[in-house]
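J.: What follows are several structures.
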Structure I
Amino acid sequence: MTKNLKFIFIAILAIPLFTNAQISTTPLAENYKVVNIGNNGKGDFARNLILLHEIYNGTLLPMNNAIGTITAFRGTIASLNRINVAEINSSSSYNGIAASIKSFDDEGIWKLKTCIYNGKKYLALDVPYSAAFHDWGFNFAGWTKSSGENMKSVPYELKGSPINTDILSNIQDYIPNINETHQVNNFLILGNKVGIGTLSPDEKLTVKGKIHTQEVRVDMEGPLVPDYVFENDYKLKTLQEVEDYIKENKHLPEIPSAKEIEKNGLMLAEMNMALLKKMEEMTLYMIDMKKENEEMKKNQKILEDRIQKIENK
């Protein structure tokens, strides 16, 4: 093979890797199809949207939808490995829009967006960014149709600078409005961490927001429960010692300060046990005070009896 033929052969192989045009669509049954979308069209250090379908923007629409899966890959003997998968449920007809997304990835998160492209409004997917782009491109399999562009990759940023601003504008987050229900016997998550309302969970379950529940059950180890307070050899601080500590530190002994709680959060199990310990100690103080009170009453009764005898004489 001559050098020229080799160059032509290499150029032909490289065409799919550097175009954002829709390469091919394979209809399978009516609007169920497999679409080779291409890649981001710019290579590394680029961000791009995938236009799913046109959405309502003041003019009533026929059925537009994308229900299926988009896959994105990168990987060769000389390039990093990436895999991103998005499951899409979206539609827009008449004057309504409905959409939700589930994504599976090794380093990024797919996000639903809306945008204006060539004067029309679209529902789009923001492709998870990495400097190393998906050199195998994007493929869609599912049911889709659009009164405008359909499954089209459009780059909007290259090396931190906006591009295609003459045809693409007003990129905004879309808030999903489709519910997902799992009606099963047991719903098991065999994962390391779960986040609700956050993209960076730091515990087995991290929730950004309020939790509403009927009851919380916490498993506790025996040594953590402060029943040892009632042992005979427990050294109970005197009330004078407690008073001196409060004057100096402005909080109870063994209870975190307001600043510590603001910095580290509140550990409910530990705090409940610490408060239980203080309640048990308070009970002991009250028992001691009751004994002292009863002793004082006895002494008072003795004094009263003596005074009465003196008065009688």
Structure II
Amino acid sequence: MTESRLSSSCYIMSTINDTILQHAVFLLTGIPGLEDIHVWISIPFCLMYIISILGNSVILFIIKTDPTLHEPMYIFLSMLAITDLGISISTMPTILGIYWFNSREISFDACFAQLFFIHFLSGIESTMLLFMAFDRFVAIYNPLRYASILTPLRVAKMGLVSLLRGVVLIFPLPILLKRFRYCQVNILSHSYCLHQDVMKMACSDIRVNSVYGLFVIVSTVGLDSLFILLSYVMILKTVRSIASHAERIKALNTCVSHVCAVLLFYTALIGLSVIHRFGKNSFSFIQIVMGYVYMMVPPLMNPIVYSVKSKQIRVRIIRMFVK
């Protein structure tokens, strides 16, 4: 009888714990210590959000409505703009909700969905930057065969590959996180959900998640950045063989905007990943700042960089606003 009551009590406690965990939430973080001025901090964040939405939307509108821009380089740029829009939309409402309404709670399922889209879109952006590097390599190395190599069908297949790779690599992350039990104060260190941040909240063995997360980073960011570097090594070798100094400058100038986009994305992403994995004793303020840079700066700056450095887009933006 005693054993039966003990077993029944254990079952009831287990059911209660499962019910609590089912309705549990994560708590998102603004900037600790600056809660009194969160409303003021939200003003530049809101402006950055609006500018990134408008900037990427203008890029998409111009490329879609101008047939002369239906080239591989601008098609890849439109894919990059769509990705940046997705990253902004999936993160900024949560961030602004914290600063405007102190809405810090996010359910487990919503958090897992958000981190899936963040990592999925980040992986696609990395792939797009790789494809754009390949585009610049083909345009400089073999310009006569540029149109025959990067055909519309091939560009579409490359976009489909980026989507499939993102789904295959990122989809296991929320599934691996859902198997954990979260039995501690679930206060995340950012204003949105990241895999490496959420898995630290688990009171289970996270070695599988840690190893798989590292595998995802290496197979996306690691490989993509390596191939981008190799592409630019080949571009520089090709440019050095051009006899005319003016032509060399012209060829390199077509790569400036892409180099800026690569530096904006990979510097913030690699910095944030290193801090999360190896900076256990680093200040939380540094993690928070790097998280905001990673989420906000590339979607904000990419349309500005391409509008400034790409003459075709710059001219069409001026014509659009003049009209």
Structure III
Amino acid sequence: MNRRGFLQTAAALPLVGGSLTMLASAEEIYPNRTITMIVPFPAGGQADLAARPVAAALEHILGKPVIVDNRAGGGGGSVGNAQAARAAPDGYTLLMTLSSLAVLPEADRLSGRTPSYEVSQFAPIARVLADPTLLAVPASSPWRTLKEFIDDAYRRPGEIPYGSSGPYGTLHVAMEMFASRAGIRLLHVPFRGAGPALTALLSGTVQAIAAAPGTLKPQVDDGKLRVLANWGATRVASFPEVPTFIELGYRDVEMYIWAGLFAPRAIPPGVMKRLREAMAQAAASPDVLKTFAAVGSAVAYQDAPDFAKFMEADSARLIAAVRRIGKVE
């Protein structure tokens, strides 16, 4: 990752005369039309959960429509991420994405492909959520504890299917981190996002999934799913009875599904400032707080500088995990 480039919010561009005047004018009147917030996953996952209440709040704060555009494809969100990276850096195309943003370029290199984008093409605006990942299975399954799940996987290596949001996506990396530490082998079944993977779990197509609390809570409350373990450092308030992997003796198994808002890197400083101010207001909005609380996710707001530092550290850990996973055929 290009640390220096990532921590900058705008590229240094030569501007003279009329060009400088036009840029200043554009910054002064921002926004003056509809803003598109790309979500690189189908509806129903963590990024979509974060985007919709935040977009509604930003629309109220900025006074212009903010449209959520689900652009799934490519596995792990790569298609939508790449489209946002290529967008005009004018503040009218934003990206609400997950921690897989930093993982996917490394996965491409690992597989011998040219990355479709680089993290250095983005400027972080704000982190919205940072939930620990949870391991869920059908309520009808025979596994009531993590030990029972692991014991069964030992007996049937490679036979228990789990769903993910795509190769090297957040959910895939979480499950493979766990499987590696537990010494078991599971069957990876990739989907286009967490929403379709959850649907597959509910229908019985797969038997396990790693997902965020907000994605799982309605299904758990309805008695359809059971949660066995938590990838976080501490227990989740909305699932206080669920132990962490650390508690159960599995060190170095820690994973968070964070969601954050980004813009193309060369966004004008004045526009970035307006968006950061608006995101600070949105994160404190009663409607946003209420919506996230209803699904068991607390707002985990970070402004751009702190978010950039957090992401750099978290991404280094995730990239190391991807290298351990190796090439996925």
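J.: Where does the value -13500 come from, among I, II, III, when helix-only ellipticity at 222 nm (-39500 (n - 2.57) for each DSSP H run of 4 or more, over all residues; to 500) is the thing being computed?
T.: Computed on structure III.
J.: Assuming 310 is volume of the Cα convex hull per residue in Å³ as calculated from a single structure, say which of I, II, III it is.
T.: Working: I: 310; II: 167; III: 117.
Going label by label, the one that fits is I.
Each reported figure results from applying straightforward, stated rules to the coordinates on display, with no laboratory input. Everything quoted here is computed from the prediction, not taken from an experiment.
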